[in-house]
Structure I
Amino acid sequence: MARLRCDVVADSLGLATSITVLLPQPSRTRIGAGVRDLDAPPPVLYLLHGLSDDDTAWTRYTAIERYADELGLAVVMPQVHRSFYTDQALGGRYRTWIEQELPQLVHRFFRVSEDPAATFVAGLSMGGYGALGWALRDPQRFGAAASLSGVLDIGALVTGPPRAEDPRIWERIFGGDPVTGTGADLFALADRAAADHGTDRIPPLYVCAGDEDPLHDQSARFAGHARAAGLDVTTGFGPGDHEWGYWDARIRDVLDWLPLPR
């Protein structure tokens, strides 16, 4: 597996930023590594970080490199700071960066599949919100999407107590406007995607959260709502909290669930 951290210019942000990329590399000499046929461009997973992390977090705190290597899967991990993967009211256009500019850059720089059936998105916490939002807005881009301990009821979070470390985060992101029922609300977005595209054209969704996680109920509510809207939702609830040991285990479940060639 090749691991690259790339410093790139994001025109939609007007600044330089970073992405971490894992690319399958065939090897017949590395001990402990299998040999895969890599003649075709590999499937690709866009893997999104959480609120307090950056593009290196998944490779630092989980074994995603080893898991992806076993599958011949490319992984793209972008950095978005504390943006909630949105075009912020008082900040950068991070949704435009991730959903429009990043895929073009990835396909320009790297040899990965451009087939939607072999393109996936997943994320944890804030990244779970970003992953499902992207998939519901652009369902024909992906073969599947997953949320691990995701912030899936953003309306409830915005109306809750302010964050001590970032008390004006929601003003910066949403401009102080209501979120529930808008295009930023995953519940409303799921309904809209089903109506606009038809439920059979929405990629399968995977939703998991630990029973001890403060965000567990959000994930359970969203999964039930999406199923009621006719979407294909697989859930993985069970013991666990909002921490990396849980996410390291669950990303393996997500990879097992993805429709990858085995």
Structure II
Amino acid sequence: MFDISVLSLWPQIVAGGLVVGFLVGMTGVGAGSLMTPFLITKVGISPAIAVGTDLLFAAITKASAVAPHHTFGHVNWRIVRWLAAGSVPGSIAMLVLIKILEPDLATMASVIKTGLSAALILSSFALVIYPFMKRASFRDAPGKADDTVARPFPTMLLGFALGSVVTLTSVGAGAIGVVVLTLLYPALRPRYLIGTDIVHAVPLTLVSGLGHLSMGNADFALLGLLLLGSLPGIALGSRLTGILPDWLLRSALAAILVFAAYQLHAKG
């Protein structure tokens, strides 16, 4: 889908992409949590188009981080495979459910906004508690990412739940995924948790994004404008990471997510 009318909004979309990309580069999380609410509440994009386009956006941007994380040994590929074994079927199941129910636009918008608001609140809570969980589990952390033995069944269940939520709302693969992975694998070092979570998000967001695209819920013009603004923002934010305290960045991002949930509710 290519809606040329979106091009008239290019300053607002590119600027929003730059700001969101900058925040993502600074904190490492928040792409889906911030981009989809911005598109719905500030740009006026329909919830279905916003979710589908953001999923494709996430697949592209996260794919660029796979090679560095793999090179530095930050990925536990066994955990990634078990996560994907649950999340891809979960994503497909949600896409099939949407297709079967064939909700009208108003119903679809209402369901997405409700699910998105709940996911934003959970993400903000996850951002706040993650540092405390990280400190508590760091003591017995293994030296390499692959030293941790995968737990197939609970990992697949987590993947299935994430696949369903992410496909409906585009939110959850980042902050929520890392926190639940910390519960399942408390001895895995933070950088390995983050690397594993980012790599797993690529097949999940790609499958769910392509599924939405097949239903007409994506806009390539919008995607191009988002990438135009966000990629420089991510690069700039990544270079500035460390200037501000991590607790301040995460607290600010959590507050932004709560405000985004409030705006979605107010516009409901």
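A value of -26000 for helix-only ellipticity at 222 nm (-39500 (n - 2.57) for each DSSP H run of 4 or more, over all residues; to 500), calculated from one of I, II, originates in structure II.
Could you tell me which structure in I, II was used to calculate Rg and Dmax of the Cα atoms in Å, for residues 12-99 alone as 15.2, 41?
II
The maximum of FRET efficiency 1/(1 + (r/R0)^6) of positions 76 and 220 (r between Cβ atoms, R0 = 30 Å, to 0.05) over structures I, II, that is, the highest value, falls on I.
Match the computed value 0.45 of FRET efficiency 1/(1 + (r/R0)^6) of positions 84 and 252 (r between Cβ atoms, R0 = 25 Å, to 0.05) to one of the structures I, II, and report its label. Provide the component values of the computation, followed by the final result.
On the way: I: 0.45; II: 0.20.
Working through the options, I get structure I.
If distance in nm of label points 7 Å out along Cα→Cβ at positions 204 and 236 computes to 2.9, which of I, II did it come from?
II
Consider the structures I, II: one of them gives 1.06 for Rg/Rh (Cα atoms, Kirkwood Rh), for residues 108-179 alone as calculated from the coordinates. Say which. Of the structures listed, the value fits II.
Work out which structure the value 0.40 belongs to, where FRET efficiency 1/(1 + (r/R0)^6) of positions 44 and 164 (r between Cβ atoms, R0 = 25 Å, to 0.05) was derived from one of I, II.
Value 0.40 for FRET efficiency 1/(1 + (r/R0)^6) of positions 44 and 164 (r between Cβ atoms, R0 = 25 Å, to 0.05) corresponds to II out of I, II.
To which of I, II does the computed value 44 (relative contact order in percent (Cα under 8 Å, 6 or more apart)) belong? Mind showing how you got there, number by number?
Details: I: 17; II: 44.
It was calculated from structure II.
Computed from the coordinates by the stated procedures, all read-outs in this text should not be read as laboratory data. Model, not experiment: these values are computed from the prediction. Cβ atoms are built from the backbone, for glycine too; each structure is taken alone.
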